[in-house]
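Presented below are the structures under discussion, each in the form of structure tokens.
Just so you know, all these numbers are worked out from the coordinates, no wet-lab data involved. The structure presented is a predicted model; accordingly, all values stated were derived computationally and were not measured. Cβ atoms are built from the backbone, for glycine too; each structure is taken alone.
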Structure 1
């Protein structure tokens with residue numbers, strides 16, 4: 001009899017402790033730590049790193065049994081491996097240039113299509129457009145969730161000569177961020193060496209590259225100003241824009257409870273709002289960093305921009321429309337955003 005009573009008492013006490021009954025706060029075994037990976041330097045002012053750090057801080061403040069451990073600088077996964085790792089549930093979160101996954105989902109090349117965005121205000125309008133609804137459906141169907149949107153303007157830099165008109169890039173070995181840009185640059189007479197933005201510095205230093213294009217943020221974070229003689233800033237005619245959102249594995253998302261999901265989405269909004277406030281300023285920081293390093297600053301004219309677009313339409317746009325199912329409709333949907 002005593003043994004039976006003792007067992008009932010222990011069972012009741014155990015259940016009460018597990019549920020936090022009686023004001024006892026017990027650390028829950030259900031607390032989750034998410035791994036967030038990206039390729040940019042950590043703690044050095046890169047806005048993409050800061051977006052992820054904000055996400056981590058805001059989630060921890062919410063106190064819902066959720067933490068985010070950030071792994072910057074390719075320390076957890078190589079840049080292009082992050083997409084597959086999220087799909088498989090091996091990686092929880094990434095600040096990820098979506099075009100890096102265009103080999104698996106060719107539709108994603110439209111998020112780094114020459115001349116499709118042009119300026120920061122239009123980039124914000126694209127976020128809620130039919131164009132991006134289609135892109136986000138593909139992302140979701142692949143097993144990944146968009147937490148926060150981010151569009152970065154980009155530039156060109158060369159250690160040979162300023163890149164303005166299409167003729168100015170002829171004969172230069174150039175790094176471009178994705179196939180759509182590569183096709184346009186080849187159409188203008190450039191040679192291509194493909195690599196992540198984190199390898200541009202070494203490519204220029206070793207003579208593998210003569211020139212490169214990438215985002216304003218990456219140009220500064222990777223100190224490319226130490227290896228080039230001329231920068232073509234985004235200016236009023238930004239040919240280069242890239243979608244680099246914060247993404248999450250759907251498998252990881254599905255493991256969270258409602259409170260954790262709400263906290264994560266609230267944190268994502270804070271991170272996205274921060275980025276919107278910083279995006280335009282990145283271009284100014286880019287120009288200052290390069291000018292301070294003694295690099296010549298150039299800008300594409302409206303005529304230069306129009307000439308590049310003519311080449312893009314005959315190369316990148318035409319190839320995308322021909323080879324990607326629904327490709328022309330995606331281009332039309334993006335161009336329809338005013």
Structure 2
């Protein structure tokens with residue numbers, strides 16, 4: 001693989017308050033390679049023999065960024081951005097049964113699932129960053145939209161995991177964060193994000209495990225795309241006596257709404273995880289000049305059970321591990337959530 005790029009960016013000050021930023025990047029990628037998979041008579045039922053020279057990939061792309069920043073005062077910045085990006089195409093190198101490549105009677109390559117095309121992105125942002133009340137209040141808001149073409153999706157065919165191009169994916173929403181600090185020793189911070197994730201075109205998605213063919217996921221969300229994510233924290237600090245020691249107390253709460261947590265986009269209800277909230281706390285003691293610190297902490301204080309990840313069992317049928325709840329479907333391996341955890345940590349600075 002060879003990749004070369006050239007990049008330039010500059011600022012144009014239209015006035016004391018208005019700045020235009022222009023940037024551009026030209027990228028050229030070249031890839032080539034071979035794939036060989038051998039198999040014994042026994043393992044051919046699991047992995048088919050396959051040998052081919054990948055068709056060479058040579059592509060170039062110009063991407064750019066346009067940004068307009070307006071600063072009506074020292075404490076307020078209003079911005080608008082538009083940028084583009086891309087990821088080059090590539091090769092699938094995982095095993096497959098049957099062979100992921102098709103040849104004619106003369107041994108010429110006709111088609112292959114081992115190739116996937118490039119992915120392109122158009123991104124739009126509009127937002128404001130501001131401070132108020134002599135910097136006792138900070139508030140930032142960003143509205144965004146991403147249009148992804150040729151989304152490089154990780155698919156599962158019941159035996160193998162491959163990357164293939166979906167249609168188009170739209171990710172849009174807003175992000176808001178604020179910090180309220182009425183005194184030097186006390187602050188409250190909060191962030192909230194909303195995401196509308198929708199495949200605007202995806203007619204060849206992986207079918208549900210155990211079913212052949214594909215399915216249409218147009219109008220459905222991408223995996224790991226919860227509608228709502230929130231984080232809230234209280235931080236309190238103070239001095240301890242006259243010996244230069246200090247302390248810091250922190251409590252935090254994180255929220256995540258329902259989301260698909262499977263590694264494959266197939267809208268499987270078994271991969272839909274319920275939303276959850278996690279509560280944590282930390283108390284830290286600092287020595288003079290912060291030369292050392294000692295902390296006690298707790299994570300997931302309420303011992304909430306949640307599903308961070310769900311993965312299909314490759315070769316589930318061959319290994320006798322198919323799902324018993326939904327007969328005939330591939331087994332789901334679920335990552336265990338972190339339980340209620342208490343700990344102590346220390347730091348010494350030399």
Of structures 1, 2, which gives 18.8 when Kirkwood radius over Cα pairs in Å, for residues 125-284 alone is computed from the coordinates?
-> 2
When helix-only ellipticity at 222 nm (-39500 (n - 2.57) for each DSSP H run of 4 or more, over all residues; to 500) is calculated, the result is -13500; to which of the structures 1, 2 does this value belong?
-> 1
At a computed 9 (relative contact order in percent (Cα under 8 Å, 6 or more apart)), which of 1, 2 = 2
Distance in nm of label points 7 Å out along Cα→Cβ at positions 53 and 101 gets 2.6 when computed on, of labels 1, 2, structure 1
With P(r) over Cα pairs in 20 Å bins from 0, in percent derived from the coordinates and found to be 30, 51, 13, 5, 1, which of 1, 2 does the value describe?
-> 1
